[in-house]
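Got some structures for you, see below.
Read-outs throughout are calculated quantities, based only on the coordinates presented, and are distinct from any laboratory measurement. None of these values were measured; they are calculated from a predicted model.
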Structure P
Amino acid sequence: MQVGIQTSAYHQYLLKSWQHVLPNKRRQQSLTDIAAMLRGFDIVALQEADGGSFRSGQCNQVEHLADAAGFPYWYQQINRNLGGIARHSNGLLSRFPAARITNYPLPGLLPGRGLMVMQLGDMSSGLTIAVTHLALSRKAQFSQLDYLCNLVSDRPNLIIMGDLNQEASVLLQQSPLQQLNLHAPRVLPTYPSWQPKRGLDHIFLSNSIRLLRTAVINQPRSDHLPIAAEIEWPHIIDPAH
């Protein structure tokens, strides 16, 4: 969500770069628009949210979106805390309570990439949802995915969501994700949001999970378009587990 910065051309990465460290009155309207878009979903993964700092006017954007979109449960991972100026975060919004949620820092030369793993229900009939934002280089991506696979390889019903900064064919056929028996919805371009040509944002599913439909939502609230999927899961998710 690029901390609520709307980008509609490459040159705006430079022209709007000040918004990554300074407050901007238009950011609140962007959050309002994003919240309206999220209300129809059950689980939402967020990347590049601010955890409440100077640049966001001390607004925890994950909590704010949960409240504004009516999600009773929200979870956050702060990956980079820049001394109160910026707090880079991943986030999860859910209409179901997590039985467990664990945050992990991902390996890499530059710290600040993270992984959130949420368990809904028990291991056998529930869902495991992994949310991450991978590095830019393929070497770093594969190292981070190897780390992820070691953590979730025993989860039978797995969903991996996020900005993975790589094409699905590379991730599923050449990266450590090969070992997880995942399938991908129809690959759709998400980047750049103003003229999408590359599919860098993904929802990968275990073969045990039936996909009903998928779509890219044509609402450019950042430099990537959001992707959505509807799945069928016949098991009851018991929050007691």
Structure Q
Amino acid sequence: MAENAPDSLWQPVKKARAHELVIEAIEDRILSGALQVGDALPPERDLSTSLEVSRAGVREAVRVLEAQGVLRSQPGAGATAGTFVAALPRDALTRFLRLHVALSNFTIQDVTDARVVLERASAASASRRHDDTARSRMVEALDRMDQPHSSRDSFNEADTQFHLAIAEASGSALSAALTAAIRSAMKVPILRAAERTEEWPDEAQRLRREHRAIYAAIDEGDPARAADLTEAHIRRAASVLFGLESPDSRA
């Protein structure tokens, strides 16, 4: 962990749109390596004086960066209190995607296509690696989906955990973070679509079979089959739940 940055690193900034300029100043120090994960920002009063902006501008900048998962604030007194550089990529990505999906800035088709690219790669990588912990989580999720009389909500939670376990088994922290963010952003749309599906018991059974087949390909170390089954599963489910067209029909 780097030592707290000296005051000389914090130079005055323009007062126009102060909070944005404070954000830029903090980002510059992170990018330069002067601030690292776990480092504390100077107290609000000191930062306001160094940057020659109002304390309100500093507070607003901190709020924005907290929402982005870059900073975290710890109330209280002593060494553990203050505002620190954080490492919360999943929280930030989830919030970002959830809002933009809700606003239709990213369509269901966009999200589905992104899932295919991301999860094909994760499934292939997971089949090449032998992460016993992640594979155990896959089996646990499969078993939860097999429970009789499972609600749509419980099924969706287990479904999410299965796909997330595959991403974690790939060995890529970014893939796992992106998968978690996308699944969280899609939780409500998927659940609502499942509730509208009249033949849900039959659809749930198809999803179980597809998940089991994907797991078998991963467990047998077959990257190509794992990737192909994952794509087929994602696209078929999206077609049933959201009425999306297949890639061939969109061509």
Structure R
Amino acid sequence: MRTSRNLFLIISTVCLVSTTNSAQAIPPQQAPAELKNLLIQMDAAASKGDVKTVMGFYSPNFTHGDGLTRPIMEKALTSLWKRYPTLRYTTQLESWQKQGNTIIANTVTQISGLPSANNNNLSLNATIKSRQQISGTKILRQDILSERTQLTSGAKPPKLDIKLPQQVKAGQQYTFDAIVQEPLGDDYLLGAALDEPVKPEKYLSPTSLNLELLSAGGLFKTGRAPAKPGSQWISAVIMRGDGITMVTQRMEIKK
């Protein structure tokens, strides 16, 4: 089975800011109007699939923690919104703070998309946190802190309980479980797991997955983090007779 791994990833390119320094954060009620308007305008443009307007919010010197460039982002978003023309973006501001002439805002973005003929009747739901530096109405830098994307298809896609640490140390062993929550009855399960490093080229290249017969009610894997710090995408695909579910989460590798 070939799954378009890039669909899990490129949805994160228009999500606004999350910061881990909550001690200096200011409540969203006190946010400047310029920041609130930026969030509203980006959500509206992304929900319309307006690539030109969305890219206009990014500085010409924009940098990304995953190594993305503006051309790769534009190409990825064009591909995503062609396949998912009805995606809806909703961003909530949690807190913000000023650093010199820039603003760092703390938000959570929800993305949802209904099945259509363009996407092989796949439903999409994602929750993403990211950190961005903003100057005026331009985004200077973006860093994805966490993401979870789920694609489902069929009349009754399996409901999965995902157990994966958000971060591990370099070289550390970890477990990844994707447990089917409903009783299986006489159904068979097919599934596969995938562990990939976060790289710019992965945003545009699909990955092939060969589904195997599962002997238990889900996937139960043990992995080892890379020796160097970075980010990994960990994915699970599980199929039963009347549906399929694909989940991808980001795991950070620390020193």
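Among candidates P, Q, R, the computation of semi-axes √(5λ) of the Cα gyration tensor in Å, for residues 59-122 alone that gave 33, 14, 6 used structure Q.
So log10 I(q)/I(0) by the Debye sum over Cα atoms at q = 0.09, 0.14 Å⁻¹, computed for just one structure, reads -0.35, -0.91; which one of P, Q, R is that? For log10 I(q)/I(0) by the Debye sum over Cα atoms at q = 0.09, 0.14 Å⁻¹, the value -0.35, -0.91 is produced by structure P.
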